[in-house]
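Please find the structures below.
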Structure 1
Amino acid sequence: MTQDATALWHQIAGHFQPDPPRRLGVAVSGGSDSLALLTLLGDWWENGGPEVLAVTVDHGLRADSANEAAEVARICAARGISHHTLHWQDWDGQGNLPDQARRARYRLMVDWAGAQGLGDIAIGHTGDDQAETFLMRLARGAGVDGLSAMRARWQQGDVWFHRPMLGLRREALREVLRARDVGWVDDPTNDDRTYARTRARAALRALDPLGITVDGLADVARKMTDVRTTLYGYAFDAAQEILRFDAGDLVLTRAGFAALCPEVARRLLQSMLGWISGAEYGPRGRAMDGFLSAAYAGNGMTLQGCLLSVTTSELRVTREYKAVADLRVPVGDVWDGRWCVGRGPDMAGAELAALGEAGLRACPDWRLGGVPRSTALALPGVWLGDELLAAPLAGWANGWSIRALRDEQEFYKTLLSH
């Protein structure tokens, strides 16, 4: 083992201090970054670190992908590292392929981690990835959030994903592989200039003589993260002063909101929309600009399956009825990602579905629930076919209860997790 490799795995180990996991998953594609991460984590394991388990996701999108996964398995076997290959076979040929593949990859890894009893998986993103991403987002006119550094860690389901190599350079990692005669796969898209990341890499090479370096851009991204954290901290403080929770809605005082600076108000509204809709990514750009303007002006608007409604004193963000009008699930399942039955009789065929106009007609005292009509329309009720059995959130329990899965504490947690 070279001194350089020792220093690198110590730096990686530092990411997991002071309480490293006992067992650690690592995602390995066969490229240089992930193979270097596998190699260095193996070094750490041999020196008292966590047991390493490797996983490769074969998306089946290239002819050589199966052979590449098999080569990763061979490298793992040579070091006594457990390895599994997961297969994605669900693409229907529609939509954004790279985005769908990425989402599927993480879903598969979360399921794999659960089966292996793992709570942590390491991902091989480097400082070079950070700088490339910064340039790509800069080209799209991103603001503070978009130009902030990649998260060093985040949670998906019960699994924590880690990027312990954001402070390391790709070439240093490749030197480790060369020293051990470990080959890697070069993705053919790395040379295809139709891809934004390929163009960003070329731009970095051109910018380097001007002093605009990978390390410099990564440092700027970290500073932007500090700014983002500060803004969300202000949003957190504002929420505690001017926000209340009501039947799954989030309600702001208009006077308090009007006093917020736009960057704080924007982040508060984005967090509200995400909390209600459950969307992985919040709205940005012109759509969010329009929503922010509507809130300041006191105008109603819909965005991301949510409805902004206005009274003389309050702004209310609720679920838009159209977003859930056709959603029906058995009473034992989660409805709209945030509601479930708390108690009720065992009744075959009973379902959760939005109340809608039919539900309000069947529940004439729905106003006793104390919520506006637009809110009541999108609240879940218990149905048996076309018959409404109960509307607990609209004042008619009839032996049933429905509870929210996302509470106030979770909302405030999202504000502080950026």
Structure 2
Amino acid sequence: MKTKFSAILLAFVAVATLLTSCSKDETVQLPVVAFAKELYGLDFNNEAVVKVVSTAPFANNQSVDFTVSGGLVEGVDYTLSAKKFTFANGSNEATVVVKFLKSITEDTKLDLTLAPASFATLGLSKASVGVDISNTVIYSFDKENYTMTQSSDVVLQLSKISGAYTTEEALTFEVEVDPSSTAVEGEHFKFSNGKTITILAGQSKGTLKLDLIKQEAGKEQVVLKLKQVPFILKPGNFDKASVVIFGSLYDKLVGEWKYAAFTNEDWWKTMNNFGVDDLTKLAKGAATDKLVFNEEGLTTALTSDLKNYFRDSKLINLGEVAERLQEEAGYPSVQMLVVKALANVKFSATNVAEREAQIGFRVFTTNDGVETLEVTIFDFEPTDFLKNTYDIYKSFGDSPAMRFAPLRYHFTKVK
């Protein structure tokens, strides 16, 4: 009897041992839940999409609680799209959108901490939302001062401290008129296509165009700035742009002008030299040369090579175009008035072919206060100089052929 009892007891112990062994082998490994990264920077909507990930997908819309710290006040400084990170059925990602309502400094952070969950093990349980210095974008108008003749193009550009920057998607910024402006919108100027600047995807610059309505003494300045600046943006050199209403370039031409300089001669000799022509023969002006503009048109008093091109002529206003000054640092773009005027397009004393040619004029004031007339000759078919260069440009198919290889001269106003 004793032997039988002992056998039963041993069998029970063996079964118990087996069950215990099986229980240990079948221990369930919980998935790991963690923030995807430690720092979340803001986007151009002043938002950060905070992501929590799991090593395995969940069912039944499992949620993970979190707490917020950092001294900011919800509803005043920021908002949350949800109070929990909720995993959709079959998903291993959950997000909460944090939107900042006020601008913050680089040192200000909103800290999020995951709460323990019975269905998961925590990995990276703390993350911060704030300004990601490495992702800060700098905004600036491309220059501080612009001149409006019939119109003006104002350029906004984005960059990073580390250098160039291009947008991943199209960005639109609203512009407003600063109270310091003296010109009145709708009375002195208007926005051509609304008060927005759009920077296309893959680009770093966008343009806003203003049109002149009328010029009025004492009301000639428009100051522009961005209306709402995303917190991710920091101001660069020019966070405001001043546009001075200059008036019609055609009206500014009136008066007597004396020759001052052949301003892109060096550009021709260093940057545009194909080696097929003698550049010492480029057409030059003389200190005695004068151009006179009045209501009748253009009258010339020339003794230099320029007399071989210009003729006394009535002028036909063709409007303004943007001109890129290749000879200046940064290749700045300026507004240039284009007219039709009688000219000897052969630019020669012996070979004459007179016709109406397109000529560019720009009036501006230098930093030294000198009123200057810039003359751009691009509609010519030279025979005494640049003949072979002309043939090369003609093969490019531009009209006029020398549109992007002009001769540029400066004259100053005779008081």
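Key figures for this structure:
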quantity: Answer label among 1, 2 for the case where helix-only ellipticity at 222 nm (-39500 (n - 2.57) for each DSSP H run of 4 or more, over all residues; to 500), calculated from the coordinates, equals -3000; calculated: 2
quantity: Structures 1, 2, by mean count of other Cβ atoms within 10 Å over residues 212-219: label with the highest value; calculated: 1
quantity: Given 1.00 for FRET efficiency 1/(1 + (r/R0)^6) of positions 276 and 316 (r between Cβ atoms, R0 = 25 Å, to 0.05), calculated: source structure among 1, 2; calculated: 1
quantity: Winner on distance in nm of label points 7 Å out along Cα→Cβ at positions 180 and 332 once structures 1, 2 are ranked, highest first; calculated: 1
quantity: Computed 10.6 for mean count of other Cβ atoms within 10 Å over residues 204-211 - originating structure among 1, 2; calculated: 1
quantity: Which of 1, 2 leads on distance in nm of label points 7 Å out along Cα→Cβ at positions 252 and 348, largest value; calculated: 1
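Values quoted throughout were computed directly from the atomic coordinates according to the rules given, and no laboratory measurement underlies them. Quantities reported herein were computed from a predicted structural model and do not represent experimental measurements. Cβ atoms are built from the backbone, for glycine too; each structure is taken alone.
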